[in-house]
1. Where is relative contact order in percent (Cα under 8 Å, 6 or more apart) largest, in which of I, II?
2. When P(r) over Cα pairs in 10 Å bins from 0, in percent is computed for each of I, II, which one produces 6, 25, 35, 27, 8, 0?
3. Work out the source of 1.00 here, i.e. which of I, II gives that when FRET efficiency 1/(1 + (r/R0)^6) of positions 42 and 74 (r between Cβ atoms, R0 = 30 Å, to 0.05) is computed.
4. Quick check: 21.0 is what I get for mean count of other Cβ atoms within 10 Å over residues 90-97, calculated from one of I, II. Which structure matches?
5. For which of I, II does helix-only ellipticity at 222 nm (-39500 (n - 2.57) for each DSSP H run of 4 or more, over all residues; to 500), calculated from the coordinates, equal -11000?
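Bear in mind that the values in this text are calculations on the coordinates, not laboratory data. Quantities reported herein were computed from a predicted structural model and do not represent experimental measurements. Cβ atoms are built from the backbone, for glycine too; each structure is taken alone.
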Structure I
C-alpha cells in the first residue's frame, strides 16, 4: 500500500511539473568549425553578455565534432546551440531542437557559400581539373554533419560531376574548416572544401597563410546558420534568450563581438529555414539511387517514389511560405 501511495505521489508531482525545462544554467553548444581555443575566444564576449541579459549562467559547450553537440542537445547537456543547417536539421529531427534565430552575414547577405580551395601554386583551376586528376589527388572534406564542408559539396561539386569523395580520389580526409585551410596552405592536401565565412575569419587571423589559398569553385547560396534551442526549455527563458539575440549588436562593443564570430547579428527564424537543406539531402539520395545498378528495379522504384513524395511535400511547403 505504501509503495502504491508513493508511486501515486510521484506521478502527481510529474503531472504538476511545468512543461518547460527551467534551466539554472544554459549550456551553449558551439560546433567544431575550428579549434575550441579559437571558438572560445570568438564567442567569449557574446556569451558573457548573454549571461548578464538572461540572468542565468551560460557555459560554452565544445565537442570534437558536430555530432557531439547534436548528442549533447539530445541528452539535455546542451540547451542552446549554434549549428550549421545540416547539423541543425539533425538536431531538430533527433535532439528535440527548434530553430529560433538565424545568423546575418557580415555583408548583410542572406547566406554564405561553400568553396573548393587549393594552394595558390596548384595547376587546378576548376571542377573539371579536379575531376580529370582526382585519382592522383588528396581531398580534404568536412565533418559529415557540416553543410558547407560536406552536404553542399557532396551534391553540387561531387555528385553532379560524377565524383564520389570516398572513391574518386587517391585519399579523402575529413577535418574541420580551419584544419582544411591549414592543410591546403601547407600543401598537405591538394584540394579541400571550405566556405567564405571560415576563409574570411582565417584571413584575419592568419593573413600570410590565407594568401597561399586559391578558390576554384563556389556553390549556390546556402541559408545562414540557425540558432537552435531545446523545445522543452522554459518558455520565459526562451523569451529572454530570443530577445537578447535579436537585440544584440546595438553598440560598437557588441558589433565588435559579433565581428569576432564573423557575423553582423541575428534575425527571427524557424524550422522552415531548413526546408531547402532537406530538399538538397533528398536530391543527393535520389541521385545516388539512380546510379545504383546493383539494387533490384522494384526496390529502386519504391525508394525513388518515396523520395519523390517527400520532395513534393517539401515543394508544397516552400510554395506556401512564398505565398
Structure II
C-alpha cells in the first residue's frame, strides 16, 4: 500500500485555501477512497473557505450516518460506486461483506441531499444479468416521499486507464469482461425509450437519458467506444493527486504543489487555469490513453507499490 509522501489533511486544506484564492469554489472529492480521511473536517473547512459545491465519490462502506455528518458540514452531492448487487460477487470484488451498508449509504444520500445522487456501475459482460436489479432498487428508493433528492444510475464502460490493465493479467481480464457502448444501449432499450436529457455535473464524456416507462434517469460514460478522446474545452477540471501533484489534464506532466507557500500554490493554480484555456490549441486531438505513461501520476504504479 502506497503511503509515503501522501498529503496530510492539513496540507489538503491549505491547497483548498490556495485554490479558492485562485478563483476555484467547487470541488469533487474522489480517490482511492476519500472517506479514509476525516472528510467531515475537510468538507467543513472547505465550506468555511467559501466552496459552494462539494461532491464526493465513495465506495459507500461508511454507511448512512456518515453521509448525514458530511451533509451537515457542507456536502452537496454523493456518487456511490456499486458494481454488483449479488452479495457473493460483491464480496469477491471488494473483499468485504458490506453490501447492505453501501445500499444504506445510497438511500440516506437520496434522503438528505437535494442534488441527485449517482450510483456508478462499471459495466461488465456479467452486469447484463443484474441491470433489472439495479433498476428495481433505484425505482424503490425514488418512491420515498421523504427524499430531498433522487437517484440516478450511471453505467461506466470499463476502460484500460489504470496502469494495472497494461500488465498481461489485466489485459486478459479486460478482453474477457469488457462490453462496448452499443451493447450497453441495446440492454437499456429493453426497459423503454431513451430520451436524451440534461447532464448532471460537468463531465463532457457523460450522456444521460430519461426512460419514461420506468421513470428513471440513466447515464453512460463510454470512453473506450469513443476512442479515448478527451472531453476538450468542455472539461474544466484541475486534478490533484495524493502526493501533491497537480495538472489540468491526465495527459499533462503534473506540477508539484506541495511544500510551497499559499501564494506560490495560488500562482501555480492560476497558471494551470490559464493553460486550460490554451490546451485545445496546443493539443486538440488528445486522447486519454497513452500506454507508456498514462495514469501513473494519478493512480500510482499499480504494479510497483514503491512507485509514485
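1. On the way: I: 25; II: 16.
Largest calculated value belongs to I.
2. Numbers: I: 6, 23, 30, 23, 12, 4, 1, 0, 0; II: 6, 25, 35, 27, 8, 0.
Traced to structure II.
3. Values: I: 0.75; II: 1.00.
Going label by label, the one that fits is II.
4. Corresponding structure: I.
5. Numbers: I: -14500; II: -11000.
Going through each structure in turn, the value belongs to II.
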